[in-house]
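Multiple structures follow.
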Structure 1
Amino acid sequence: MRNASGFGYPIQYDIAKGVDNYTLVWEQDKTPCRQPILDAAKRLENMGCRAIAAECGYFAYFQKDVADYVDVPVFMSSLLQVPFIQQLIGPKKSVGIVCAQKRFLTPTHLENVGIDLNSNFHIAGAQDEYGCPQFDTLWDHEKRPEIPESYYDESEKDMIRICTEFVSKYPDIGAIMLECTGMQPYARAIQREIDLPIFSWGTLLDYAYSVINHREYYGHI
């Protein structure tokens, strides 16, 4: 997802210096991440970016901070879509949130993107609950080799298995929310298997672009 050619619209990147997977996800004290993230967001705004997004779903922790710091729309996490999805599927069904590591997705992350902790959702940890070795080699600092690598076909099998087991465990799931940006490439394969609406970082970015650069309408109106 770091490749801008994966999107059908212009992408500008900036790096939040000093923020990595360990400091953002694993560390309990996330205070050191705050200012570098705000600085990166401001640089993007100053470049002329019309909307700001972040690559990892755990940036949800800083949604309110960044939205208050810049004057353009902010989409820090795919999890922003959860309250919206809940309205789409109704109160009798639940949103199935598939995240990288369940143990690190705290109530603060959820509340900062508007998720009611007592509402209709379930959470599955792809790595720490169901097992996803291909993701471990990329994002688990305890298991990541010196030269990390991951195989697409194996990752796809893992993601299909995880989501299939997840919806079997919770039959009331009416839609899947893929928290991790690394899960997005497998969304179509997952959907073919479980036949449910799939939301991801990609659907969030598509929405973000549509609201800051609305399309024209042609023909008879």
Structure 2
Amino acid sequence: MTRLGVVVPSSNTTVEPEFRAVLPDDCTVHAARVPLEDVTADELEKMADHAERAASLLADASVDGVAYACTTGSLIHGSGFDTRLESRLSEAAGVPATATARSVVRALAALEVDRVAVATPYTATLDRMEREFLTDNGIEVVSIDGRGLVENTAIGALDPADAEDHGRAVLSATPDADALFISCTNYRSIPAMASLEAAFDLPVVSSNAATIWDLCTRVGVRPDLDLRLAETG
């Protein structure tokens, strides 16, 4: 039995079901929650202060790996914060650790993506921070489109069809992108990704898909992701 630990915002309702939907039967998911109601820079910064305590609590469950499952929460202090966060979590839990922002960079690198179109539920402020983070990591953001949502439960209430429609609109307006990235671990999108890949004949990465792929790679588990990303492993 493999146990995966996830540190999730307290208002996130998507990480656990999306993880469980694609993991094998002999792999379980265990969550520790850290406080966040609204997806703002101020709340994301405060949430990160609780990361190590959450990881240490997951260690009590003898997890085999830990993920900090929040995209903007793991890039809030710019490039380099994500890898420092991974080191902090790994030390606190005593197991391999990933942070979603870094998992996304690894996923795009594995897919050999240079130019990405991005769909987010965020405000313009967080979109700007995400663009800067990706650019600093060598990924050209050819477009980024946010829905302007702040309340995290409102993001989690969106249907995967909303993410698919959003992704289609972004890709239709950005024909020169190498891939689509659907950002936010609370934006339900994994069920929509295969159809987007088929329709546009290019890779689609989501925050949760990247986090699952990265964490599972580290602990030797193969998730059931029917995506181009899964073929890179």
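Each reported figure results from applying straightforward, stated rules to the coordinates on display, with no laboratory input. Computed from a predicted structure; not experimentally measured. Cβ atoms are built from the backbone, for glycine too; each structure is taken alone.
So Cα extents along the principal axes in Å, for residues 99-146 alone, computed for just one structure, reads 28, 23, 17; which one of 1, 2 is that? It was calculated from structure 2. Sorting 1, 2 by Cα Rg over 2.2 N^0.38 Å, for residues 83-122 alone from high to low puts 2 first, with the largest value. One of 1, 2 was used to compute relative contact order in percent (Cα under 8 Å, 6 or more apart), and the answer was 19. Which one was it? Attributed to the structure labelled 1. For which of 1, 2 does Rg/Rh (Cα atoms, Kirkwood Rh), calculated from the coordinates, equal 0.93? Structure of origin is 2.
When helix-only ellipticity at 222 nm (-39500 (n - 2.57) for each DSSP H run of 4 or more, over all residues; to 500) is calculated, the result is -13500; to which of the structures 1, 2 does this value belong?
On the way: 1: -11000; 2: -13500.
Value -13500 for helix-only ellipticity at 222 nm (-39500 (n - 2.57) for each DSSP H run of 4 or more, over all residues; to 500) corresponds to 2 out of 1, 2.
One of 1, 2 was used to calculate FRET efficiency 1/(1 + (r/R0)^6) of positions 43 and 203 (r between Cβ atoms, R0 = 35 Å, to 0.05), giving 0.85; which?
Working: 1: 0.85; 2: 0.65.
Attributed to the structure labelled 1.
Give the label, chosen from 1, 2, of the structure having the highest value of mean count of other Cβ atoms within 10 Å over residues 131-138. Largest one: structure 1.
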